[in-house]
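Visitor: Listed next: structures, encoded as structure tokens.
Taken together, the values in this text are just the output of simple stated rules run on the coordinates, not laboratory data. Computed from a predicted model, the values in this text were never measured in an experiment. Cβ atoms are built from the backbone, for glycine too; each structure is taken alone.
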Structure I
Amino acid sequence: MSTQVLQELCVNLRRKMEPPLPEEEVRQLLREYMQWNVIVNTPESVIGALELEVRYKISFWDALILHSAQSAGANILYSEDFSAGQKYDGVQVINPFATL
């Protein structure tokens, strides 16, 4: 889990849900996710993401998430934003909402 994903989760739960999730519930959920292996984006992450953006022709923000997954040694990346089933250097994308 990257810091970027935690940030996006926070914004979406507070601004895009109707009604928004209460602040304390968001904090508790974030604390639970912080128990996972959290990858902190660094300047090197940004450089790596730029390379992935160009190589795979994906958005910079998706490339930053992919870079975090690769840095963590992940084999699977759960996302609705990438092409489901696509592999990026051994990281396979699974859309968690595809079977809903």
Structure II
Amino acid sequence: MERIRSVYISGQITGLPKEEYTYNFEQAEFILTLVGFKAVSPLKIKPLFKTWFWYMVSDIAVLCFCDCIYFLDNWESSRGAKIERKVAEFLRKKIIQL
């Protein structure tokens, strides 16, 4: 039996209302969990300092330890998600599509 694979969720946060980005990430987390993944949401990662830079450092550190990555539909509108995409490609992470 294959182990449950961890999947990092990437998408736009900055520039969206909190209710909207929270909904987007919670929906993705729910669906990914439903199909058998251990979903990892950046909304649950707490950085050392609350600045965009430290959020990105924390998120990328967690991404490094995930098996796969899933991109929300709006990822291309996010500077951070574009960086996460480059890191995922560099690390040869599998991209999950639903």
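Visitor: In terms of percent of Cα pairs over 18 Å apart, which of structures I, II is highest? Each step should come with its number before you reach the end.
Guide: Numbers: I: 52; II: 42.
Comparing I, II by percent of Cα pairs over 18 Å apart, the maximum is at I.
Visitor: Of the structures labelled I, II, one was used to calculate distance in nm of label points 7 Å out along Cα→Cβ at positions 15 and 55, giving 1.3. Name it. Before the final figure, lay out each step's value.
Guide: Values: I: 3.1; II: 1.3.
For distance in nm of label points 7 Å out along Cα→Cβ at positions 15 and 55, the value 1.3 is produced by structure II.
Visitor: Still on this structure, please answer the following. Among I, II, considering only distance in nm of label points 7 Å out along Cα→Cβ at positions 31 and 87, which has the greatest calculated value? It would help to have the intermediate numbers written out before the result.
Guide: Values: I: 4.1; II: 2.3.
The maximum falls on structure I.
Visitor: Something else about it: For relative contact order in percent (Cα under 8 Å, 6 or more apart), which of the structures I, II scores highest?
Guide: Numbers: I: 21; II: 38.
Going through I, II one by one, relative contact order in percent (Cα under 8 Å, 6 or more apart) is largest in II.
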